[in-house]
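Any read-out appearing in this document is the output of simple, stated calculations on the displayed coordinates, not a laboratory observation. If you're wondering where the values come from, they're calculated on a predicted model, not measured in any experiment.
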Structure 1
Amino acid sequence: MKPGNNISGLIIEGIPGSGKTSILKTITNDKGFLAKTDGSYIILNEFQTQRVLEQKDKDGILTKKDNIELLQSHLNYLSDLNTRLVEAEWCRKNQAGHTIHVIFERFHLTHLFYYSHIIWEDIASFDEILRNLNFKLCALTAGREALADRLFEQRKEDNQWNNFIKRFGNSTEKIVDFFIRQQESLMQGYENSVLPKIIIDTSNKEIFQTTDEVLDFWLTN
């Protein structure tokens, strides 16, 4: 069943330092966004869409089944809601109060570039489901200089973060190289996706400018 205007979804993808979390916070605090939309809201950050698997990954027991079941569980819920809304046969012209606006910070493409045991064929069906549920994909990118600043200089007081990223290299250059490779992998998945999509380079943009671009892309038919 097609969602019609039952669901309006946005996936914000990107590597650490690309601006995902900042954009999500800005959108959810944007009175303009709330004024432009009507209906209900489901907003999941990366803790629910990917990082819930961190402990299993750390313990070395994470499997492909865990990744697939996590993604499937979120889509099952939305698919069930959509089915019920389609069956309701809303008859009032231009009605929007039933629309569900959904934002996922990270989703299937993160699982692709983050985990070596996941390949495109594992998530291709999810991409199709997301298209049928009226989702759009926004991939945020950043250049090497911007990444180095955001990963190190802007978070130099965050000891937990600094200890975490040391696992990816023994120098700033090698750590940035690691995330650049992740970004390249993300772009490969982006090219495969059948979703309406956009790439936004956040390197030299203010947060509010990027947020406006994301919202214009998402909310414009």
Structure 2
Amino acid sequence: MAMKVKTKTLVSFLKKSRMDGNQKINECVLRFEKEGLKINANDQSKQARVMSWLKSASFDTYEELGNVGINDMENIVKVLERFGEFINIKKEGNLLTIAGDSKKVDIELVSENFLDTDTGEPTLTFEDTFSITAAKLKDVFKDVTMNKDTVLTITTEEKKVKFSNTGKYKFLNEIGAPTCKGGVVVKFGEPLINAASQLDGNLEMSVATNYPIKIRETNEESVITLIVAPRVDEE
């Protein structure tokens, strides 16, 4: 039996899980479990981590394939983009076969033993959590990246959040945040922008002072959770 899924659905999920820039993940294990496809991986610098889940209901037909080790996620995404609306996925031995209407490709898999994987979700406690759309967050990122090597500071106040940055062009963006108590100040560098740049839905962001940030995008098809380390000023 082969699994069937919309190409666009799988490609979008993998791009969000892969992240961008220096945070881009190339090695990971695709875990086809009972509930769906799960990915748990750190970027090479251990500054950003993804824990993502594509629900089994997002597939037209789904089966528990078990674990699939890959070490060139970027090219696998490019390969998937070569197919039409739907793809069928089958695993036999160390080969993953992707088939469309008129073509197929066999991809050699990598043994999990050769991959640097880390599965447990870290236990983190946050001081404030707020909602923001990915579109608004990208708008903040565009302002920030008008500067080179800039630092983005997230500050929470009662019922609002402020995003400010260092550099020649010092932007200040404010959003309403009814759930915020206030009092958090935390700084981030480029890893935050790289990690979250592929997200496109409604986001929940959890923060604490001088502490990693958690960003969660939830929709009908998937749940993407990112953890990004803060920028700590050296004394």
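Tabulated data for the structure shown
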{"item": "Ranking 1, 2 by volume of the Cα convex hull per residue in Å³, the structure that comes out highest", "result": "2"}
{"item": "Which of 1, 2 yields 21 [relative contact order in percent (Cα under 8 Å, 6 or more apart), calculated]", "result": "2"}
{"item": "For 32, 22, 13 (Cα extents along the principal axes in Å, for residues 132-187 alone, calculated) the corresponding structure among 1, 2", "result": "2"}
{"item": "For -4500 (helix-only ellipticity at 222 nm (-39500 (n - 2.57) for each DSSP H run of 4 or more, over all residues; to 500), calculated) the corresponding structure among 1, 2", "result": "2"}
